[in-house]
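*Asks:* Structures follow.
Each value in this text was obtained by applying a stated rule to the coordinates, not by laboratory testing. All figures in this text were calculated on a predicted structure; none of them were measured in a lab. Cβ atoms are built from the backbone, for glycine too; each structure is taken alone.
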Structure P
Amino acid sequence: MFEYLSGKPAELSPAHAVVDVNGIGYFVRITVHTYEKIAGQDTIKLYTEFIIRDDGQYLYGFADKAERQFFRQLIAISGVGAASAISILSAVAPGELAQAIIDENIAVLKAIKGIGPKTAKRIVVELKDKLLKEGFPGQASQTAAAGPKAEEAIAALEVLGYPRRVTQKPVQQILREHPGLSTEQIIKLALKRL
């Protein structure tokens, strides 16, 4: 329903924000990581997820689309509600969470309040293959930050059958070591390192 809200923070805490959008205050539940990113700003932008349940309507906000996408993936899992997903994303940064799921590190998930061993295993089972195939939320934006050459090289390597998670690090290293290379040269060097 709402893609994002942009306005002045009327209230701000690690658990919620009230965003003043042209005189209307929207109460938005947020994660600790979102709070850390928006704290101290005069104007904030939150990517939102609107959820209607029997007991009410809730608006959840995230500092970036990647965290919101991870939230959506988590709430799609049976037994993981919005409150649990917010707790998970508040306790562990999205990149660390994705790595824990890929590594099947159940202990990281069980350490989060409200997440038991069965739910932790379910999260790993349902998200691991998806994260390996599609990459984790925020991964593509990290690559894009390295530049269009990095994104082109990684996309070309994906066509050759290499997963994004495997190619991203070598491509970024190559670009740090040799910033002036063409996309073709980056691909050739990356193939030698894979």
Structure Q
Amino acid sequence: MKTITLITNSEVLSLEDTLKLSKKLSRNGLNRIQIRERNISHNSLTNFIKKMKDSIEESCELFINGNLDLAIENNLNGVHFPEKYQINEYQNKENLILGRSIHENTDLNKHQKKFDYFHLGPIFVTQSHPNENTIKEKNISYISRKLSNVIFVGGININNVSKLLKYNFSGIAIMRELLLSRSPEKTFMELREKINE
């Protein structure tokens, strides 16, 4: 069963509304939430994490972007790191799940064994990174065969998600298509159905 990750962004949907959405979607089988808040204070972020933990189902994993200490302090499931982050073996004594963003020109051999999954993107044009080139189809195909547990990210929506079925992947990560949906539960169910055809 391919998974769906919700990526948060309070510049797109407020923290309060994100909590409500996450609660709904976790009850419908959302697999993972990745807290990706770059422009809020440490206290606000800690508070948001605690509220998120209290509101979502236990079956929904909770990750944070790039902050190993916060993940350990709050007993989260994992941490998602940017492409350039250098991780040391000793840093993961907590048995957290570790993910890493990769792009078209990422050195796939570097630190490969230290990560449990990889976000590959942007697959499609995205508002979060409008100037970043999307990955060529032949490279999507090559990278998704070379690495195990690849999650596609970037501009994925109801209309284009079926184009991914020709590749080898374990899930998708979504931001705006769920954060801005007028019927998020319906959107989530449609996305899940399409990737698991």
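*Asks:* Given a value of 3.5 for distance in nm of label points 7 Å out along Cα→Cβ at positions 72 and 168, calculated from one of P, Q, which structure does it belong to? It would help to have the intermediate numbers written out before the result.
*Replies:* On the way: P: 1.8; Q: 3.5.
The read-out comes from structure Q.
*Asks:* Let me ask another. Can you rank P, Q by Cα Rg over 2.2 N^0.38 Å and just name the one with the largest value?
*Replies:* On the way: P: 1.17; Q: 0.97.
Once Cα Rg over 2.2 N^0.38 Å is worked out for each structure, P has the highest.
*Asks:* Could you tell me which structure in P, Q was used to calculate relative contact order in percent (Cα under 8 Å, 6 or more apart) as 13? Please list the in-between numbers first.
*Replies:* Details: P: 13; Q: 22.
Answer for the origin of the read-out: P.
*Asks:* Of the structures labelled P, Q, which one yields 2.7 when distance in nm of label points 7 Å out along Cα→Cβ at positions 48 and 152 is computed from its coordinates?
*Replies:* The read-out was computed on structure Q.
*Asks:* Match the computed value -16000 of helix-only ellipticity at 222 nm (-39500 (n - 2.57) for each DSSP H run of 4 or more, over all residues; to 500) to one of the structures P, Q, and report its label.
*Replies:* Source structure for this number: P.
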